[in-house]
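Next up: the structures, one after another.
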Structure P
Amino acid sequence: MQKEFELELDNLIVIVDYLKQLILQKGDCVVLLSGDLASGKTTLVKNFVKAYGGDDLVTSPTFSIQTIYSNDIFHYDIYNKGLEEFISLGLLEEFEKKGIHFVEWGDERLKELLISYGFNVITVKIEKKENRRQYKIDA
């Protein structure tokens, strides 16, 4: 099932609410975020954490690879490491932890791998459009 939204960055509650509904239906899952640099991947996670009642400081985990927020929300960035190094570091096992896992720079290879291991996967592709963003969600 695919759904598209075109939103301004100050109106992300629409997509956050939609993701929350999907996660309620699916249970614990991995959300793969893709899009160009500065497309709003971290901003989406920040809004999601806030909507879940967290007051955590949400930043891109580019150099730390993983950040854990309140309410069992996990945030990963594999831009600098790539999928092979991510796997070699044992981070696939992290997805077994109860919660919602956001992965920036997740790609089709990771999606196929996660599905083959039985994980619930949602993909969010973000495209910049002047002062708006187009979100394509596949669940």
Structure Q
Amino acid sequence: MNSAARLAEILSANAGRAGPLLPILHDVQAAFGCIDRDAEAEIAEALNLSRAEVHGVVSFYHDFSAEADPRLVVQLCRAEACQARGVEEIVAAGERAAGERVCLKTVYCLGLCSVGPAARVGDALHARLDAAALVALIEAA
């Protein structure tokens, strides 16, 4: 199935749904690995929104990206609560372990504020990380 047909299928599957923008964006991100400008324009047209409205949502949430990255993504929370619990001290070790093979992506809040530093790989959340645990998580990915 080509990308235009897959996008049309995603839009159709969410037609009539209350508040369809975020579910559509999640489906597009999962299907294509990104939400590019062409997809933003088609989604905007289908939902009778401006491209700016769709782009604003895409650029606001860390789950969405404008370009596909074939590497595995490890999201590391660097919000204030995780900073208070020592995330900044483990970032360098994580970056060394990630190298070019893994994308170590900064996000701001995974909702595990009381048990940070926290990271997410796919749908799996990891809490109470120290440098050794973050390196092991990246190396296992």
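Structure above, values below:
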item: If helix-only ellipticity at 222 nm (-39500 (n - 2.57) for each DSSP H run of 4 or more, over all residues; to 500) is computed and equals -13500, the structure in P, Q; result: Q
item: Identity of the structure behind 17, 12, 10 (criterion: semi-axes √(5λ) of the Cα gyration tensor in Å, for residues 15-70 alone, calculated), options P, Q; result: Q
item: Among P, Q, which structure scores highest (criterion: relative contact order in percent (Cα under 8 Å, 6 or more apart)); result: P
item: Which entry (P, Q) yields the derived value 12, 48, 36, 5 for P(r) over Cα pairs in 10 Å bins from 0, in percent; result: P
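Values quoted throughout were computed directly from the atomic coordinates according to the rules given, and no laboratory measurement underlies them. Just so it is clear, the structure is predicted and the values come from calculations on it, not from any experiment.
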